[in-house]
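> Following are the structures in question.
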Structure P
Amino acid sequence: MDTLQILTLKTATAIGRLADLQRRVDRAPEKGGPVIKPALRELTGALEELQVANEHLQTQMDELAALRWTALDIQRRLDEFADALPTACVWTDVAGVIAEGNDAACALLNISKQRLGGKPLMLFVSDRESLFGALHTLRDGSAARVDVEMMVRPRERHPRRLRVTGQRLEHDLRCVWFLQQPAAASTLSAPETQ
């Protein structure tokens, strides 16, 4: 039984006891009647207000529980969507500490999801100056998006050059980083003029 249910039960018990006390006073001689009856009416009103407040609070708690389940469902769907992305993505705070990554990022960086969170992104990057510059650019707001090529070092694997695109999220204090193969040089020849 939670605290609100206990409070509701105690309020209902107090109302029952007060009703019993009211009946006793009604049957008793008028010795304390002028003082006790108004006090009992005032106490009855206060307990009824408390009971109404308990009911409103219970309704709000039920609505909050429903919203919590909705939020958990949305979070589950977002996690599922992020893991379905074929591009490796990691989310960091503005200092570059990884909050989470999708399945593709974990595979690329050769680390489990449980171990990825809390690690600085710089652990996986050889070009630290490039990363610090990108973080500074995103943090100070001079650009909402950065696109750089840098050497990424997966755990216990050979480093490789990747295109790293970072973007500061508008409604969040985090950045998202996309780790992709660099764009290949165009192999198409220029169109001929006639």
Structure Q
Amino acid sequence: MTWIRTIGYEEAKGPLVKLYDRVKGPGDNVDNIMLAHSLRPHTMRGHMELYKNVLHHGHNKLPKWFMEALGVHVSRLNGCGYCEDHHFEGMRRQLGDNAHAAAIRIAFDCEQPASMLDAAQCAALEYATRLTRAPAEMTEADADALREAGWDDGEILEINQVVAYFNYANRTVQGLGVSTDGDVLGLSPDGAGWQHR
């Protein structure tokens, strides 16, 4: 599950079990990425707040399926199978079309996203690639390219935050050896609280 000790739902007490009750999915399942924070619950709280606000806030304008697709792309770049698998399932659920989701994944596998995504979406993937692989080389021209592709400045901020979040999540997973063993893939919190749906 992880390379460090974690406190499972069954053994959690006090504030930790209350936090688990807010982030758990069906069958009291707590994703392993959240369990990895169990020795420092305040970091779990921060992680979940960041995740919810970046990917699932009602004021975001980007389609949720595309934010998940950006997460799949970044996770692939980082070799983070945990996040790639979780967020592919999230993308598939958001699209509501298994065949379309599978075709996008194949396009990513073949490094041909333009076969499934439009020019603006491909520009966002290019930005994600540069920010993930060479963050110190980013310039204003990278934001300009997104604007020229049709994204407004608020949407550019959303793209940036999704990419930055996934780089954080990938490094949390990879640095602590988090696996998908026992996880339910593709869950996301609902709009009202922390409960998964």
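> Compare distance in nm of label points 7 Å out along Cα→Cβ at positions 96 and 120 across structures P, Q and report the one with the greatest value.
Looking at the calculated values, the largest one is Q.
> Among P, Q, considering only relative contact order in percent (Cα under 8 Å, 6 or more apart), which has the greatest calculated value?
Q
> With distance in nm of label points 7 Å out along Cα→Cβ at positions 112 and 128 coming out at 2.8, pick the structure among P, Q it was computed from.
On the way: P: 2.8; Q: 1.9.
Attributed to the structure labelled P.
> Comparing structures P, Q by distance in nm of label points 7 Å out along Cα→Cβ at positions 64 and 160, which one has the largest value?
Going through P, Q one by one, distance in nm of label points 7 Å out along Cα→Cβ at positions 64 and 160 is largest in P.
> Which structure, out of P, Q, was distance in nm of label points 7 Å out along Cα→Cβ at positions 48 and 136 calculated from, if the result is 7.0?
Working: P: 7.0; Q: 3.7.
It traces back to P.
> Assuming 68, 17, 16 is semi-axes √(5λ) of the Cα gyration tensor in Å as calculated from a single structure, say which of P, Q it is.
Of the structures listed, the value fits P.
> Turning to a different aspect of this structure: If distance in nm of label points 7 Å out along Cα→Cβ at positions 24 and 152 is calculated from each of P, Q, which structure is the one that comes out at 4.2?
Q
> So distance in nm of label points 7 Å out along Cα→Cβ at positions 56 and 104, computed for just one structure, reads 5.1; which one of P, Q is that?
Structure of origin is P.
Since every read-out is calculated from the coordinates, none of them should be taken as a lab result. Predicted, not measured: the structure shown is a model, and the values here were computed from it. Cβ atoms are built from the backbone, for glycine too; each structure is taken alone.
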